[in-house]
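Student: Listed below are the structures to be examined.
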Structure I
Amino acid sequence: MNLLTKLFLVLTVAALGYAAYEGLVVAPTEQTMGDVQRIFYYHVPSAWTAFLLFFSNFIASIVYLAKRNAAADAVAAATAEVGVVFCTVVLVTGPIWARPVWGIWWTWDARLTTTLVLWLIYVSYLVLRRYSVGSQTSVLAAALAIFGFVDVPIVYMTIRWFRTQHPSPVIGGGEGSGLHPSMWPPLLWNWLAFSMLAVVLVVARYRLQTMEQEVEKEHAHAALQGSPQ
C-alpha cells in the first residue's frame, strides 16, 4: 500500500467520522418526524452513491462490449458489487425510517418496488458472474448490466410518474420538496464520505478482480499446453 493510498484511507475515515457528527449532532431535529429523520443523512447519500456506481458499471460494460477490454470488465464487476452494498443500505434504512413515520415496514410503493427490482437485477448480475462457467460470461454480464441500468432513471422518476408515499426528492422535486439550508451540509458531508468509501472499496475489489483474471488466464494457458491444473 503506497503513501497516497494510506493518505486517502485516513481522509476517508476522517470524513466518515465528521459526516456522522454532522448527521447525528449538528443537523437540526426535524419538527414532524423527530430524530428518526436523521436516517435521511444515510439513506439518501447511500442511494446517490449506488446510482453513481451503477452508472460507472453501465459505462464500463459498454466499453467492454465495444473493446473487449479486461480492465473495463474488472471495473464493471467492482462497481456492481460495491453498488449492491450501498443499494442494500438503502433498502435496510428505508423500512427503519418508514416504520415510525408510516406505521409499516414496507409497502409496494412505486419507488420502493422499483428500487427492490434494481437490487435484484444487480444481485442477478453478480450471481451470473460468480457461477457461470462459459466463455461468454463477461459478455452476458455486460448486456445484463446495460439492461439493468435502465431501472435507475425509472427509480428516480417514479415519484413524478406515480402517486407515492415516498417523500419528494431533495433535488428537482418541485414545490415543497426543498431542504432547510441547515440540512444541506450534513447531507453533502455524508455523500462525500460515502463516495470516498465507495472509491476505497471499488479500488480494492478492482485489484482483486484483476488478480482473478490473471489466475484464470494462467489456468487457460496451462490447459492449452496440456499441463495439469
Structure II
Amino acid sequence: MRRFAGKVALVTGAGRGLGRAIAAALAREGASLVLHYHDSAAGAEDVAEDAARLGVRTLRVRADIADTVQIRQMFEEAQRVFGRLDALVNNAGVFSRVPLLDVTEAHWDHVLDVNLKGTFLCAQAAARVMLAQRSGVIVNVASGGGLSPRPGYETSAPYSASKAGVIMLTRRLALELAPHVRVNAVAPGIIESRPGWSDEVRDRLSAATLLKRVGTPEAVAHAVVFLASDDAASVTGHTLVVDGGMVLR
C-alpha cells in the first residue's frame, strides 16, 4: 500500500535513529518528505537519496528545534516547496540520564527546550497550516520515561518530565485542534536504535520487557505510520505504547 501517495509529511530529527526509520517508512508509503535535521546532515542526505530511489520528493531543512524563528522559516519553506502539509512527526529530542543532584539549570533548560518546547513550536506551526486546509495529523514521539519514573532503563528527571509533558501536550492539542486535525503520540520503550550493543546488554534490557526482546526503530515507525494514516481516522488524543509490555512490569 501507498497510504501517503500525494501527501506531504514533515519529520523532525530525520537524520538518524527513530526519525530516520520513520522517514523511510513514510517514503515507502509514498509521502513527499520534509526532512528536518540539526547536526545529522549526512544522515538526512542518505534518507533523501533512498527516498529518491522510490520516486519520492524530499526537502532537507536544518533548524534548531527550540528556536521560534527557525521553526517558522522551516514551515514556510515546506509550504513554498510543497504547498501543503498532511502529517507532522515530532521526533527530534535529546536523551538524558544525569543523576538528580548533577542536573544543572542549563541541562534542564536544554532538555525541556528540545523535547517539550520544540514539540510545541512545531505542532503550533503545523496546526496553522492544517487548520487552514482543514485536515492534518500530528504524531508526537514521547517515551516510556514519560509514563513511569522507572521505565526499565536509566533516565533523568528532566527527560521524564519533558516526555510526560509531551503526553499531556498531545491530549491538549487533540482537544483544541479537533475536528480537523488529529493528534496522537507513541511512547517507545527500549529501542536498539544504533548498532554496537553487546549480547550482555541486549539480554539484560530484553529481560525488562514482557516479550523478552528490545524494540527496533522499524517497530516504532510502523506505529507512527498507522497513527498518521487514515487507518487511525477515529483515533486522537491517544498515546500508543511500544515497549514490549515494559510499562506493566
Structure III
Amino acid sequence: MTEHTILAFDAELQGLRLQVEKMATLVQQQIAMTTRALADGDVSSARKVIEWEDQVNLLQREIEQVCIETIARRQPLAIDLREIVCAFRVVGDLERIGDLARNISTRVLAIDVLPPASLLAGFRQLSHLVSDRLARVIKCYVDRDDADTLRIWQGDAEIDDMHGSLFRNLLTHMFEDPRNIPTCTHLLFCSKNMERIGDHATNIAESVHYMLTGKVYESDRPKGADTTAALVPDCRP
C-alpha cells in the first residue's frame, strides 16, 4: 500500500474506534440510569433508558456496516483484521448490554412498591461492580492495553457470587412474607440481567485480548456459585 493509502486506512480504523467508544459511553449511561431508576423508583429515568434502545441499535448497525465495508475494501491482515473483527464482536456485546439495561428499566415500571433498602443496597453493589468491569474493559479497548483484560476475565466469578448472594436474600424475603413475592420476583430478574451484563463485559475482555495478542484464553472462564441450585431440591440419598 502507498503511504497515502496507509494513512487513510489508519484514519478509518481510528474512526471505527471512536464509534465503538461512543456506543460504549451510551450503554454505560444506560446502566447508570437504570440503576438509579430502580434504587430511587425514578420512572422518568427508566423510560429514557428504554427510549435509548433505538439509538444503541442504530449505532450497532452503522459500526457493523463500517466493519464489513472496510474488510471488503482494504482486505486487512493480522492485527488490522483482528481489530475490525473485535469491533464487530464488541458492538454485539454492547447491544446486548443495552437490551439488558432496558429489561431492568421495564421491570422498574412494573414495580409498584419500593423494595427494602437492604435489597437495593445489594443491587447497587452488583451494579457498581459490573459498571467498573465494563468501564475498565472499554479502557483496555480504547488504549490498546492488554494488561487488565485477564483480571477482568477472571473477575467474572466475583460478579456471579455477588448475584448469588442477592439471589438468596431475595428468596429469603419471599419465604418470610408472600406479599414480597411480586416485588422480589422483579428484582430477581433485575439481578440476573445485571449478572448477564457482567458476562458480556467478560466477552469483551476476551475479544480485546485476542485483538491485541492473537491468542485466546485456553482455560474455562472462572464461574461463581450456581444460583439454580437454590431452586432445585436436594434429592440425594
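Student: For which of I, II, III does relative contact order in percent (Cα under 8 Å, 6 or more apart), calculated from the coordinates, equal 25?
Tutor: Only structure III yields this read-out.
Student: If log10 I(q)/I(0) by the Debye sum over Cα atoms at q = 0.14, 0.17, 0.23 Å⁻¹, for residues 15-126 alone computes to -0.61, -0.78, -1.13, which of I, II, III did it come from?
Tutor: III
Student: Which structure, out of I, II, III, was mean count of other Cβ atoms within 10 Å over residues 31-38 calculated from, if the result is 13.1? Walk me through the intermediate numbers first.
Tutor: Numbers: I: 13.1; II: 26.2; III: 23.1.
It traces back to I.
Student: A value of -25500 was derived for helix-only ellipticity at 222 nm (-39500 (n - 2.57) for each DSSP H run of 4 or more, over all residues; to 500); which structure in I, II, III was it taken from?
Tutor: Only structure I yields this read-out.
None of the figures in this text is laboratory data; all of them are computed from the coordinates on show. Since the model is a prediction, treat every value here as computed from it, not as a measurement. Cβ atoms are built from the backbone, for glycine too; each structure is taken alone.
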